[in-house]
Structure I
Amino acid sequence: MLKSRQDLIDIRRIYEAAAGHERKILVCCGTGCMAGGALGIYAELKRIMEEKGVNCSVELEKDPHGDVVGLKKSGCHGFCEMGPLVRIEPHGWLYVKVKAEDCEEIVEKTIIKGEYIDRLGYTQNGVLYKEQEEIPFYKKQTRLALEHCGHIDATSINEYFAAGGYKALEKALFDMTREEIIQEIELSNLRGRGGGGFPTGRKWRQVYNQPEGTKYIVCNGDEGDPGAFMDRSIMEGDPHRMLEGMMIAGIAVGAQEGYIYVRAEYPLAIERLRNAIDQMYEVGILGKNILGTDFSFDMHINRGAGAFVCGEGSALTASIEGQRGMPRVKPPRTVEKGLFAKPTVLNNVETYANVAPIIVKGANWYKSIGPEKSPGTKAFALTGNVVNTGLIEVPMGTKLREVIYDIGGGIRNGKNFKAVQIGGPSGGCLIENNLDLALDFDSLKKVGAMIGSGGLVVMDDDTCMVEVARFFMNFTQNESCGKCVPCREGTKRMLEILERIVAGKGVPEDIDLLLELADTISSTALCGLGKTAPSPVISTIKNFREEYMEHIVDKVCKTKTCTALKKIVIDPDLCKGCSKCARNCPVNAISGEIKKPFVIDQSKCIKCGACLEGCPFKAIKEA
């Protein structure tokens with residue numbers, strides 16, 4: 001049990017020294033790699049090392065004896081496209097797409113003989129990259145919030161100590177006043193990473209200034225955007241970093257309780273958080289009179305039920321209280337009356353993960369990264385039609401082109417870039433003209449987009465942008481809490497219009513009606529989620545109006561995505577009149593005479609494709 005500042009310093013030194021003596025195998029045990037069999041790889045490596053007499057340790061030992069090889073379950077390395085991933089220390093080697101049957105060779109050649117296995121390394125354009133940091137996917141990244149993810153055991157507080165963990169908490173408790181902590185966060189210009197980009201220091205000061213004695217710290221780990229997994233990866237891979245940030249916020253504003261709201265679909269994140277919190281209580285970093293001071297703090301985890309609207313502050317706090325998660329009219333705001341009607345600091349996971357390094361290294365260091373008004377880094381979930389999908393973190397202000405082509409490796413299958421949806425259902429799409437746009441809060445706002453939580457869905461020229469708009473509007477409409485009419489009814493009307501258009505039943509007036517509805521919803525919806533709900537529709541109409549007109553006027557979807565606008569025809573020059581297509585058709589839409597070309601009745605055809613698959617002469621095609 002740590003009872004003083006010196007106890008914390010001593011235990012950190014012990015584990016820092018122990019980590020320096022240890023060779024390590026880090027098996028990525030983030031959700032993605034676990035789905036690919038990472039736990040089986042971990043178990044197999046352990047079995048083989050024990051069998052071959054290798055001194056294997058799954059815990060960081062205070063006093064390691066001999067040549068110890070640590071076998072660790074790390075968090076997400078980020079390179080999801082190449083998982084399962086195994087990192088070898090101290091070389092910094094990264095093995096990709098590892099299978100359980102590779103474990104024997106890894107132990108025999110790499111662990112025992114110190115040799116690199118070329119076939120398990122990452123190759124791009126004929127170049128083999130042995131070291132993880134040299135791989136183009138990683139080389140242009142700057143990892144702050146994700147600094148430890150993939151580099152330490154995600155389940156061990158001792159490894160967090162060894163990586164300098166809780167230095168910021170120590171400094172905040174013993175070397176800084178509450179005012180100085182808030183000033184440092186204000187000077188850093190750290191802006192909320194949950195989407196809106198509100199200055200974190202300003203929010204903390206607003207809570208600090210409230211006369212109410214009871215205050216709360218709340219962490220938003222709901223992350224409901226489709227395709228987003230940045231916060232999940234931090235909670236799974238480095239939970240102590242986020243928890244340390246929450247505690248510093250508690251010291252700063254005078255709060256004694258913290259609540260973490262995590263979506264129930266993140267069972268591994270919840271497990272790792274619970275484990276981390278238990279460890280903190282065990283060593284005395286949580287609870288009463290922490291490290292012998294008068295500061296006491298407790299942590300609670302609340303599971304969300306999957307409602308997208310609970311990412312909104314007032315809906316989130318209502319859900320924690322056991323009420324239905326619905327936004328309320330403001331003011332008062334969360335900083336005045338938040339959780340249990342008390343002043344509340346509400347930030348997301350990534351925001352809290354940035355706090356500790358700012359306190360340790362200072363605001364000026366943080367401001368040296370990225371643009372002045374949006375300093376620091378941002379984590380993005382890079383998905384879609386890009387070669388290297390995964391979790392990345394880059395300095396604010398990085399060009400979109402660098403993210404897609406240098407880090408992401410370009411568009412998959414050599415196709416052309418068409419657009420990228422940024423910010424999920426609340427964001428908008430960026431096009432080729434925006435490739436040299438800086439990714440920061442202010443630059444994106446100027447073009448009608450937003451960073452949001454950080455989802456980046458890359459689309460190639462085979463993507464139908466009308467269907468993209470329909471998909472996001474369908475998501476938003478389903479997730480509307482229904483409290484206010486503009487969002488409840490307006491998004492439903494917009495979805496109905498988009499569904500008509502993709503079904504080939506749209507009329508030219510629909511575009512103006514969509515824009516009118518979008519303007520009304522944006523202006524009058526109760527909460528931020530409702531106000532941004534039309535954004536994907538507005539941006540796709542702005543950038544791809546001609547695609548909407550093709551669907552409406554020509555009744556054509558050039559990408560052949562919209563089933564109702566597909567047309568399947570039989571080429572009379574290739575058709576031999578075998579009648580196989582007619583026999584396979586489930587709706588009797590094909591007719592003709594044997595040994596003569598058959599024809600398809602377009603009014604009956606349901607575009608199921610049964611005739612396409614069954615024609616032995618390749619005479620049936622999509623027009």
Structure II
Amino acid sequence: MWKIFRFMRKRDRGYALLCLLLVAGQVWVDLTMPDYMSDITRLIVTPGSAMGDIWIAGGKMLLCALGSAALSVIVGFFAARLASNFSFTIREKVFHQVTDFGAEEIKRFSTASLITRTTNDITQIQMLVAMGLQVMIKAPIMAVWAVLKIVGKNWQLSLVTAAAAVIIMLVILTLMRLVLPKFRIVQQQIDDVNRVTRENLTGLRIVRAFNAEAYQKEKFETVNQNLMATQLYTSRHLAVLMPVISMVMSGLSLAIYWLGASLVNGISITGPAAILQRVEMFSEVVVFSSYAMYVIMSFMMMIMIFMMLPRAQVSAARIEEVLSTGPRVAEGGGVQGTEKGSLSFQHVTFRYADAAEDCLQDISFEAHPGETVAFIGATGSGKSTLVSLAARLFDATEGEIMLDGKDIRDYTFAQLYSKVGFISQKAVLFSGTVEENLTFGDASHPIAKEDWSTALDIAQAKGFVENLPGKSGATIAQGGTNLSGGQKQRLAIARAIARKPEILIFDDSFSALDYQTDAALRRRLATDMKGTTCLIVAQRIGTIKHADRIVVLDEGRVVGIGTHEELLEHCGVYREIAASQFSQAELEGV
């Protein structure tokens with residue numbers, strides 16, 4: 001768990017050290033009060049004592065109490081500040097780490113789990129730090145200091161106090177052994193609740209369209225019940241702690257006073273010296289009782305931490321797992337390509353991390369500057385995976401991918417994505433305005449209004465954007481939910497075009513467009529983006545039949561490369577796809 005504290009900033013470490021010193025001062029002030037109580041007890045029973053001396057001792061006790069309260073407030077202030085600063089630092093590091101993750105790491109952790117780790121898990125650490133600096137530091141200091149105060153005073157009373165401490169420790173260790181595994185389960189079950197809730201909210205239209213509200217409610221009820229049952233288990237077991245501590249504390253007070261009374265009565269009254277001895281013994285019992293209570297209070301404070309520590313420990317391990325996981329797609333050192341807009345796959349094979357067999361096998365093709373290369377094949381043939389390799393969302397298992405004459409793995413991400421514009425299969429928009437979405441990210445050159453306005457025109461999006469209230473300043477909801485599928489796709493295409501990349505990758509990005517818009521967009525790409533290399537994944541032959549080269553995939557292998565006419569003549573798989581989309585007369589006419 002303590003590995004995570006290596007991320008604490010130097011200033012926060014200074015706060016922690018200051019809190020430690022202030023807590024030590026607070027403990028010293030607290031443990032000084034019983035000494036003044038002993039003095040007051042001795043003065044009261046000593047004949048001839050002056051009332052002024054009692055007032056002085058009482059005044060010192062009051063000053064100690066006020067000083068302890070003031071130090072407690074100061075410690076609380078700095079502890080809260082340190083906890084919030086530390087959680088900010090960890091949340092920032094987790095977010096940046098997740099941002100660097102590739103698709104493989106996201107799949108490994110799951111989106112729901114990463115959200116929980118960034119929110120709930122870090123909150124657990126923050127609460128532990130805030131309470132720990134006030135309690136976890138104070139408790140052992142107070143316990144050890146109080147024990148040192150009473151060691152050697154009276155072995156009978158020391159033995160009773162030690163027995164009480166042993167009982168408390170045994171109860172704590174037993175309960176921690178029972179609940180610690182459950183705390184690990186709790187965080188996983190929070191992931192499940194987050195996942196089910198997220199799925200339901202994201203797919204709300206589908207849920208209603210299929211009348212599946214009852215099914216979703218039952219699904220949520222199951223994970224919610226599991227979480228509740230586990231939390232009830234841990235809460236019921238931890239609820240035993242406070243009654244046990246209260247009982248032990250009361251029993252210890254009773255035992256100390258009962259044993260102290262026996263010790264006092266054991267001193268015979270045979271003169272002034274014996275009376276003074278009895279007074280000293282009584283004073284010792286009072287002081288011992290106070291210090292023993294401080295020892296038990298220390299255990300009570302530790303229990304507060306023990307109730308938070310297991311869950312925080314699990315959360316810290318989950319956060320550390322994210323921070324220690326490096327992305328498999330590592331950034332290159334930086335090169336300069338000898339060409340502009342060329343792409344070459346050389347015997348590329350790819351297998352997903354958890355897959356039993358290759359997804360792509362021995363893929364080889366070339367895309368020369370300014371060419372349009374299309375990919376077609378049955379569902380699951382590996383088209384999207386192939387263009388994802390071209391955008392370096394994954395790294396090839398075998399073979400090489402050359403971009404502008406250099407290995408794609410040698411480029412820095414900034415260099416690579418200034419060359420490549422990627423439009424994913426699912427159009428993703430961010431909350432904000434149309435203009436903010438079009439100028440999204442860091443481009444190799446400033447994206448001027450003329451650039452994104454031209455991009456809108458090429459993508460056939462200018463017409464509907466002009467009709468939006470506010471036009472380019474119109475608000476886009478999270479995920480673009482206030483736009484149609486075709487509108488989202490056109491804005492996503494415009495966003496990529498506005499960056500003026502050397503290579504444009506369309507991963508089935510025309511699927512939501514009607515034939516007229518599709519044809520108009522492709523014409524504009526051919527005329528306005530002449531020098532740009534285009535890689536197009538499509539299901540419709542009409543979208544790609546004018547491509548310079550078409551790559552036909554079947555079960556992860558290339559089964560044909562050529563123009564539309566060449567493939568109709570020589571590639572059986574392509575002919576089957578064409579026959580499913582065109583009549584015989586249409587095929588003869590194309």
Given 1.19 as the derived value for Rg/Rh (Cα atoms, Kirkwood Rh), for residues 285-580 alone, which of the supplied structures I, II does it correspond to?
II
Comparing distance in nm of label points 7 Å out along Cα→Cβ at positions 461 and 485 across I, II, which structure shows the greatest value?
I
Have a look at I, II and say which one yields 31.2 for mean projected area of the Cα convex hull in nm², as calculated.
I
Which of I, II yields 22.2 [mean count of other Cβ atoms within 10 Å over residues 189-196, calculated]:
I
I have -21000 for helix-only ellipticity at 222 nm (-39500 (n - 2.57) for each DSSP H run of 4 or more, over all residues; to 500), calculated from one of the structures I, II. Which structure is it?
II
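Readers should treat all values here as calculations from the given coordinates under stated rules, not as data from a laboratory. Remember, predicted model here, so these are calculated numbers, not experimental data. Cβ atoms are built from the backbone, for glycine too; each structure is taken alone.
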